[in-house]
Structure P
Amino acid sequence: MPLQINLKKNRLTFNSRGKKIGNGYGVDGMSKPKIIIFFCLAILIVGTASVVSCLKTEQKFDLVIKNGLVFDGSGNPWFRADIGISDRKIASIKERIDPGKAARVIDASGLAVAPGFIDIHTHADRDLLEISGCENYVSQGVTTLVGGNCGGHDFPLAELFSGLEKKGLACNFASLAGHNTIRRLVMGMKMESPTAEELARMKDLLRQEMKAGAVGLSTGLAYLPGTYAGTEELVELGSVLSESGGFYASHIRNQGQRITEAIEEAITVGEKNGIPVQISHIKLADENVWNQPERITAPVEAARARGVEVTLDQYPYTATSSGFTSSLPQDVFEGGREKFLERLQNQEIYARVKQAVIKNRLTSNRGIDKLETIYIAGSRKFPEYEGRNLKQILELKGLPATVENGADLIIDMVKEGDVSAVFFQMDEKDVETLMRLPYVMVGSDGSLQVPGQGSPHPRSYGTFTRVLGQYSRERKIISLEEAIRKMTSLPAQTMRLKDRGMIREGYYADLTVFDPLQVKDLATFAQPHQHSQGIVHVLVNGQTVLENGSFTGQRPGMIIRGSGYKKI
């Protein structure tokens with residue numbers, strides 16, 4: 001085919017062998033030698049442009065992680081591969097990537113490379129603006145935190161998200177909308193069903209929070225004022241999720257002898273609305289039902305067989321942590337704090353409350369001294385109690401260590417408020433049994449921590465590394481591949497995250513690089529403020545927030561908004 005060059009609208013044409021077709025003066029009287037020189041220069045320019053174009057299309061990565069053992073989050077066996085990262089995302093996964101194509105290289109020889117861990121159940125939103133480095137979570141390999149659990153969230157979410165984006169975060173953050181928060185805004189502390197107007201107002205507030213980016217609705221049905229809500233109220237609120245997407249996460253009403261009924265209530269909310277159900281921090285938290293996992297598995301597996309998507313999360317400890325209000329009869333709190341304090345002046349009411357505390361918290365059919373199993377985690381009013389159990393506190397006060405005195409102590413702390421405690425009330429065998437279930441994921445139920453402040457549950461520092469080290473490597477309760485799936489793709493699936501939770505090209509580069517032979521939690525109940533070992537690098541959206549075990553100070557985290565988000 002002839003080669004043609006157009007110059008100033010005049011055409012000089014040569015055939016494929018360079019022989020001229022036409023006269024020798026086709027360009028403003030230009031002679032043949034000049035035309036040939038011009039032609040050669042044009043060829044040179046075109047060739048140079050082609051080379052430059054090829055160089056431009058050659059892949060250039062911001063970072064390459066080489067020689068790692070890739071656990072992709074699916075539960076499949078690991079494989080060796082290099083991972084190329086560009087513009088916050090995973091751009092390439094190959095057996096070998098030329099390191100010369102990367103601005104930076106991390107050598108992961110002998111290390112596991114996993115998706116960043118997603119903690120679906122935290123209370124990080126309480127302190128995220130102040131502790132934006134998320135160090136106690138990053139040091140476990142966590143890259144995404146989900147707040148707004150157990151019925152409480154920072155209202156309104158639009159303001160929280162805006163403030164967090166201005167501040168900058170080391171981790172990604174998503175939030176549920178809390179039923180307790182919304183109910184309190186509309187109804188205060190009324191112990192009754194909402195009127196039609198009140199229910200409509202609650203639904204409107206939930207829609208507002210879903211439009212702001214909430215990923216679903218949470219309930220805390222053992223806490224105030226959620227404990228006053230009936231099932232129909234929850235079903236009605238769940239209908240908002242049918243409109244805008246999202247999942248229903250529930251701290252159920254009972255984790256003891258009525259746990260089956262409590263799980264079935266949560267399933268009802270999901271089934272009637274066609275939405276996923278997530279049961280929070282699953283456990284058998286009553287010695288009378290220890291080693292009876294069928295109380296949990298029977299309703300869950302029956303629902304899943306009917307097509308209801310039900311999942312659960314779990315932390316790997318035999319102790320819970322919360323306040324004491326759920327130990328008291330809930331009716332005494334109706335109307336708020338002043339009414340509660342007023343009622344306690346009545347001797348008959350006080351005696352009833354005291355007996356309820358003894359029954360609910362301090363009685364054991366197995367001969368366990370409950371005064372020794374309840375520790376104070378944090379209290380601004382009573383800092384001298386922190387780290388001590390009830391028996392030690394009674395001795396500190398010069399009182400006999402009796403259940404009667406223990407009940408009085410608990411009531412006094414509830415009257416003052418702002419006390420959190422650790423309760424040893426689960427059996428290790430049940431922790432292991434529940435962990436093996438394929439629909440149970442890992443969640444800390446923890447919060448952001450300031451080193452040395454209080455005596456918190458060690459789950460805030462060690463949940464994920466404890467599963468990897470103790471339960472997977474040492475005790476073989478679950479495989480490493482399965483442990484990572486429970487930390488990554490399973491929570492991502494529940495949250496409907498389409499670009500996180502797996503190592504896939506096009507997914508955000510949230511990655512955790514750790515030593516599978518050394519990873520281990522170090523936080524204990526006696527010394528909880530200890531970062532884990534064995535987590536080497538943590539990347540959030542392609543940037544390192546932990547490098548060679550040290551925090552970098554980078555804040556690349558993003559707000560993850562739900563499908564109902566409407567940008568204003």
Structure Q
Amino acid sequence: MTLIGWAQIALVLALVFLCAVPLGAYIARVVQGERTVLSPVLGPVERGFYGMAGVDASRGMGWLTYATALIVLQAVHFLILFLMLRFQDRLPFNPQDQSALSTQLAFNTAISFVTNTNWQAYVGETTMSYGSQMWGLTVHNFLSAATGIAAAVAITRAFVAGGVKELGNFWVDLTRITLYLLLPIVLVYTLFLIASGVPQTMAGYVDATTLEGAKQTIALGPVAFQEAIKMLGTNGGGFFNANSAHPFENPTALTNAVEIWSELVIPFALAVAFGHIVRDRRQGFALMWVMATLMICAIVACYAAEGAGNPLLTAAGIDPSMGNMEGKEVRFGTAMSSMFATTTTATSTGAVNAMHDSFTPLGGLIPLFLIQLGEVVPGGVGSGLYAILVFALLAVFVAGLMVGRTPEYLGKKVQAREIKLAMLAVLILPLCILSGTALCLVLPNGVSSLANAGPHGLSEMLYAFSSATGNNGSAFAGLTADTPLLDYGLGVCMLLGRFAFLVPVLAIAGSLAAKPKLLPSAGTFPTHGPLFIGLLIGVILILGGLQFLPALSLGPLAEHFSMLAGKTF
């Protein structure tokens with residue numbers, strides 16, 4: 001670890017928090033339908049879309065109608081993307097004559113992008129046509145990100161008033177978030193990436209002659225626009241197989257810093273927006289402090305593990321002065337590679353600028369555990385906010401049990417129905433992650449996908465199911481994922497991890513919205529101070545630790561002690 005490394009990390013974090021506060025205020029104005037600086041330009045466009053679609057922007061939806069509209073839209077777009085991938089060889093914008101995807105891979109990929117997971121069991125530059133990348137994957141990067149934010153906004157509205165049955169209009173939320181938030185930032189972001197050397201072209205691949213006289217094919221394509229929404233929308237699906245380690249996706253130290261900034265800024269801004277919408281900014285900042293505290297601790301732990309190096313490599317004669325550089329880009333170094341790995345799993349991004357499979361055991365444990373916590377520190381765009389609100393309800397429930405008082409959160413009584421729905425959402429993670437991992441480790445078709453034996457092999461499979469269920473999309477690179485068992489198995493976990501969590505959350509929102517809003521009393525537990533922040537952090541860590549510590553002990557922790565003993569598998 002170096003002073004320069006810490007300075008780089010601190011600078012990026014400072015820029016994130018500096019931008020998140022005004023952006024959060026702007027998001028609150030957008031989702032509440034208030035006038036913004038972009039309204040004169042985008043207002044007519046927005047109203048034009050409503051007119052063409054027959055949407056009444058003033059008509060609200062109950063939680064069940066809101067959830068139905070959300071799921072039906074995802075189902076339709078899943079079918080469209082699935083068919084696009086199955087028949088991409090017959091569709092235009094395919095200058096490299098890419099073949100159609102198999103049924104199993106098309107299913108896995110379509111589910112992946114619809115659920116904001118962006119798991120890639122394929123090599124992008126050799127598998128996907130330009131049309132599939134643009135009209136399929138990039139469109140879904142916008143759609144899944146906007147859907148997550150819309151769901152977060154819906155549950156936020158449940159705390160604003162009492163005795164209401166409506167959570168807003170899903171179509172209006174989706175339109176406003178895309179038009180006023182995602183699209184403007186992505187357009188500016190794309191221009192920055194193009195100026196930095198990221199290609200945005202419809203030209204075919206280029207053949208070059210190397211210094212040794214060999215022929216090398218250099219893949220190009222419409223990369224910059226997809227790269228921008230991939231990071232900003234915490235999607236993570238790269239145009240190239242090497243993802244953000246590829247010089248055409250992430251060419252410089254500056255683009256690397258901006259990519260880290262872009263995957264963090266909206267999730268933190270949404271916590272600030274929560275405070276604005278519920279008319280108590282302290283509540284939003286309390287959630288942001290919880291997110292920031294856990295994420296910063298994770299960055300420190302990961303950088304410390306990678307900076308300490310790998311004693312096995314040191315014993316082999318490799319210079320340990322730069323830390324563990326296996327699988328990392330020299331232009332990013334240990335510090336920014338560790339930060340990228342941490343932030344991409346603290347959010348639901350899943351993009352990588354280094355291979356997590358090559359991290360030290362403890363360095364790899366940090367990204368894995370962040371996913372297993374439910375990605376609430378700060379989580380994906382939208383999904384992080386509504387997930388941490390579920391944990392907040394559990395935290396006030398625990399506090400209520402301690403003092404023998406009916407728990408309240410922002411003036412809403414938290415009763416048996418909300419806690420049952422919250423636990424239903426939370427328990428879907430260990431159910432899919434642990435059951436899926438166990439099943440694949442006892443089936444020959446699952447074991448044959450592993451590149452490593454022993455604890456690291458367990459970590460590879462555990463990471464895959466954690467990443468799929470947590471809608472992250474990153475992976476320990478040694479796993480061969482394009483098999484029927486994993487394509488379909490991980491696809492089902494992605495589906496459950498997104499919607500089996502989201503639907504109970506919307507049901508909680510509907511239940512809370514219908515309840516009267518109580519005024520604070522002398523016995524009200526304050527949910528904006530250090531005590532609540534500490535309690536919420538404890539609930540998040542205890543739930544994650546109790547559920548996954550045994551599996552982590554058999555995987556990365558066992559591998560760490562084996563490494564210290566000089567033993568390999």
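helix-only ellipticity at 222 nm (-39500 (n - 2.57) for each DSSP H run of 4 or more, over all residues; to 500) was computed and gave -19500; which structure, P, Q, did it come from?
The read-out was computed on structure Q.
Which structure, out of P, Q, was mean count of other Cβ atoms within 10 Å over residues 165-172 calculated from, if the result is 21.2?
It traces back to Q.
For which of P, Q does semi-axes √(5λ) of the Cα gyration tensor in Å, for residues 85-388 alone, calculated from the coordinates, equal 33, 27, 16? Don't skip to the answer; put the middle values down first.
On the way: P: 37, 25, 22; Q: 33, 27, 16.
Structure Q accounts for this read-out.
Taking FRET efficiency 1/(1 + (r/R0)^6) of positions 69 and 365 (r between Cβ atoms, R0 = 41 Å, to 0.05) as the criterion, which structure among P, Q has the greatest value?
Largest calculated value belongs to Q.
As an exercise: FRET efficiency 1/(1 + (r/R0)^6) of positions 189 and 501 (r between Cβ atoms, R0 = 25 Å, to 0.05), calculated from one structure in P, Q, equals 0.30. Which structure is it? Let's see the in-between values first.
Values: P: 0.05; Q: 0.30.
Attributed to the structure labelled Q.
Consider the structures P, Q: one of them gives 0.35 for FRET efficiency 1/(1 + (r/R0)^6) of positions 397 and 469 (r between Cβ atoms, R0 = 35 Å, to 0.05) as calculated from the coordinates. Say which.
Numbers: P: 0.35; Q: 0.90.
Answer by label: P.
Ranked by mean count of other Cβ atoms within 10 Å over residues 125-132, which of P, Q sits at the highest value?
Q
Thinking of P, Q, which structure, once semi-axes √(5λ) of the Cα gyration tensor in Å is computed, gives back 59, 27, 21?
Details: P: 59, 27, 21; Q: 36, 29, 23.
It must be structure P, since only it matches.
So if we calculate FRET efficiency 1/(1 + (r/R0)^6) of positions 149 and 557 (r between Cβ atoms, R0 = 30 Å, to 0.05) for every structure here (P, Q), which label has the highest result? Show your work: numbers first, answer last.
Numbers: P: 0.95; Q: 0.25.
If we compare FRET efficiency 1/(1 + (r/R0)^6) of positions 149 and 557 (r between Cβ atoms, R0 = 30 Å, to 0.05) over P, Q, the biggest value is for P.
Every number in this text was worked out from the coordinates using simple rules, so none of it is lab data. These figures come from a predicted structure and were not determined experimentally. Cβ atoms are built from the backbone, for glycine too; each structure is taken alone.
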